[in-house]
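For reference, the structures are reproduced in the following blocks.
FYI, it's all coordinate maths here, none of it is from the lab. Note that the coordinates shown come from a computational prediction; the quantities given were computed from them, not determined experimentally. Cβ atoms are built from the backbone, for glycine too; each structure is taken alone.
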Structure 1
C-alpha cells in the first residue's frame, strides 16, 4: 500500500461544516466567558486538523481561549476545579447545540454531531513570560487524578510540521494522512495522531516527493525507510521509544498497543 500523493483531502462541504460549527462554538464561548465579544480569534484549530495531517475521519480539535480570570477562579476551587471548568464550557456549548451529544472527557469537551463529525474542545489560558508578555504557550485543565494544569505549545508544533512538509514537497503530510487512513480501516489499531505525526517527522529525514526534473527512487524505497526507522527505534516492536514533539518538545511515549499498531501499519505500507 504505497503512499499516494495528494489524496485524502477533506471535501469543501465538510470543511464548510467544520468552519461554521467552529464559529458558532466560539460565539457561545464569547457569550459565556468574554462578555459577548465578537472576537473569533478566541479559538483556533489544533491537533491533526490544525497540523494539516487530518483526513475526513479525523476528530476536529479546537483550542478555546478563556480569560485569565477564569483560570484564577477555577484554580482556587477545592475538589477538582479543572473538572468544574470543563462542565462550565460544556454548559456554554449546550446553549448552541442542545440536541448534540456533549460530554466532558478528561482534558476536553467532546461534541458528537449527528453526521459523525466529532469536535474536541480544549479550554486553555495564554501564559506569559517573566516580563508579562504572552508567549503563545497555554495552560489547560486535566481533570484526571484529582485535577491539575498542563502546558501546551500547539502553534509551534503546527509551524515546525508545516516547515517539514514544505521541505519534503508535501511528502510529510501525505505520509501522515496515509498512516491515518490505514489505521482507520482497522478499528483494533489504537494509535494517536500526535504519535503518527511525531514519528514521521523524525523518520522522514531529507526524503521528499520528486520535484520536476529530479530523479525518483525505486518504488517502495521510502516506505521501507519508515519501517527501518521503526525497527531501529523499537528493536522490532519490542520497546517503546520516547519522542520529542517538534516545536513544543513535549515528550511522548507510545504505549504497547500504539507500538504494535504502528508496526503493523508500516509493514502494510512497505508490502
Structure 2
C-alpha cells in the first residue's frame, strides 16, 4: 500500500484537487444564481433558467478539468462511483482505487470548506445551503430511481465513447454535456449528485444528512450496472483504459491498453504497476 502511495501520490492529489475545484465552482455558481442579494438571482428569475445557467457552468467546469493536464494525468474520475466502476472491470489496482476514493472524499470536503471560509456570509443561506443534494418534492423514491438512471447513462456513455477510436477524444465533451443537462432537467428530483463524495462534501458543513444513503448507493450501483452490461455485451477487452481522456504524454497508472513507444517509459510504468515483464514495443490502440 505504501509503495502505491509513494509512486502514485501525484494522481491521488490531482483527484482531490480536481473534485475540490469542481465543488468550489458548484458553490460559487449556486451563490450567484440562488442567493437573494445576488444581482444574477434577480436577472434570472425562472428556476429552469437558473438551473440551465448553473448546469452550463458546471458542465464547462467538468470539461475543463477532464481536458486539463491534471485530468489527463489522473484520468479525471473525480467521483468514487466512476472509480468503482472501472475497478469492477479490472482497469484499476485495488490500492489505487482505495486511494482515489479517499482523495475524492477529501477533495470534495476541502472544496466546500474553502467556500465556507470565503463565502461564509452567503453559502449558509437556506436557499444556497452549501449546494447540498437532497430529494425534491417527489420524495426519496424518485430521487433513488433518478440517481440510478443518470449514473447508469453517464457511465455507459463514458464506456461507449472512450472505447471508440473515432470518438474517444470527445469523451469529456459528452460527459460535460450530460452534467449540464442533468442539472437543468433532473436536479428537481434529487439535486443531481451522481457522486457520493460530492454529496458528502456539501452535507458535512451543512449538517444535512437526510436520505444520504441514496447518494451513497444509487450512483455506484448505476455505474456498476453500466460497466457490467458493457462488458457482457462488448467484452472486457474492449475497455481500454480507466482514463476519460488519454493524453499522449502523461503517464498512466492503470491497467492500460495503450502503449508508449519509449521503452524507458514502459519499463518505469510496468515497475510501478508491479508487472513482471514490461512491453518495449509500440502498440497502437485498436478498440
Structure 3
C-alpha cells in the first residue's frame, strides 16, 4: 500500500514513507516467545516489547495520516481508492492500540464486544466455549436446525458469543413458520436445557421434548431421561455431530474465504445449500 501511495503522490512525498514491517514482526515474535515462557502474568520483557510495538504502530498511524492528506489533493482514481482504504483501516488500527494499552498497561479487562480481533475482518467475534481443552476461537457461531432425514431446515449466524439456551425459542418458532406446525419431537444438547425451554416446547405442542439436564439429577429426572423414547431421541441427535464435521470438511464451513460480514453469510449459505441439495438428490435417487 505504501509503495502505491508513493507512486500516487509523486517523488516529493517519499520522505513520508518508512516501512516498519520488519521491526513489527521482530517485536511480535518477541512477545510470543516471552508469553510462551511466562507463567500467565505478563513479564517485564513482554511488556517492554508490547510498548515498543505500540510505539511503532503509532508512528505508522501518523505516517498514514500524513499520506492521506497528500493523497486527498491527487485527482487520480488510484489515489482516491487509497484514501478510502486508509479511512477504513486507520481508525481500526487506532482502536487496536487503545485496547492494547487498556489491557496490557492499564490492567483493564476489555469486553469482547469492544475488541477488534482482525483488521481485515472486524466483524469477527471472540468465541470462548468455557472448556479448558478448547482454545479461544475467532469468527462467528452458526446455529443449525435439522429435520428428519438430515436436512438443514434453517441456520442463523449469531452475533457475539450468546448462550445456546437462548436459541431454542427462535428455532421452534422458525420451524412453526416453515412447516405450519410444531415438530413432533425436538432435541438439543445439554447447554440448551432449562425448565423454561421445556415448558415453551410443550406449550407450542411438541410431544417429545428431549433436553438432557446437566449436573445433578433427581430420581424423578433420572426416570424421565431413562424412558425409551428419550434415549432413542438422544441417539438420533448425536448424528448431528457427524453432519457438522462433514459440513466443515467438505462444504467449507471450517474456514470462510469470503470477506466481510456479507461474505461470511454468503459462504455459509452456499455451503448449506450444496449439502441440502446432495441430501435431497440422494433421497430421490434412492
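Observations on the model:
- Parent structure of the calculated result 2.8, given that distance in nm of label points 7 Å out along Cα→Cβ at positions 37 and 165 is the read-out and 1, 2, 3 the choices: 1
- When FRET efficiency 1/(1 + (r/R0)^6) of positions 117 and 141 (r between Cβ atoms, R0 = 25 Å, to 0.05) is computed for each of 1, 2, 3, the one that comes out at 0.10 is 2.
- For distance in nm of label points 7 Å out along Cα→Cβ at positions 45 and 125 computed as 1.7, the structure of 1, 2, 3 it came from: 2
- With mean projected area of the Cα convex hull in nm², for residues 149-220 alone derived as 5.1, matching label from 1, 2, 3: 2
- Between structures 1, 2, 3, the calculation of relative contact order in percent (Cα under 8 Å, 6 or more apart) yields its largest number for 2.
- Label whose coordinates, when distance in nm of label points 7 Å out along Cα→Cβ at positions 61 and 205 is calculated, return 5.7 (choices 1, 2, 3): 3
- A value of 23.4 for mean count of other Cβ atoms within 10 Å over residues 101-108, calculated from one of 1, 2, 3, originates in structure 2.
- Origin of the value -13500, where helix-only ellipticity at 222 nm (-39500 (n - 2.57) for each DSSP H run of 4 or more, over all residues; to 500) was derived from one of 1, 2, 3: 1
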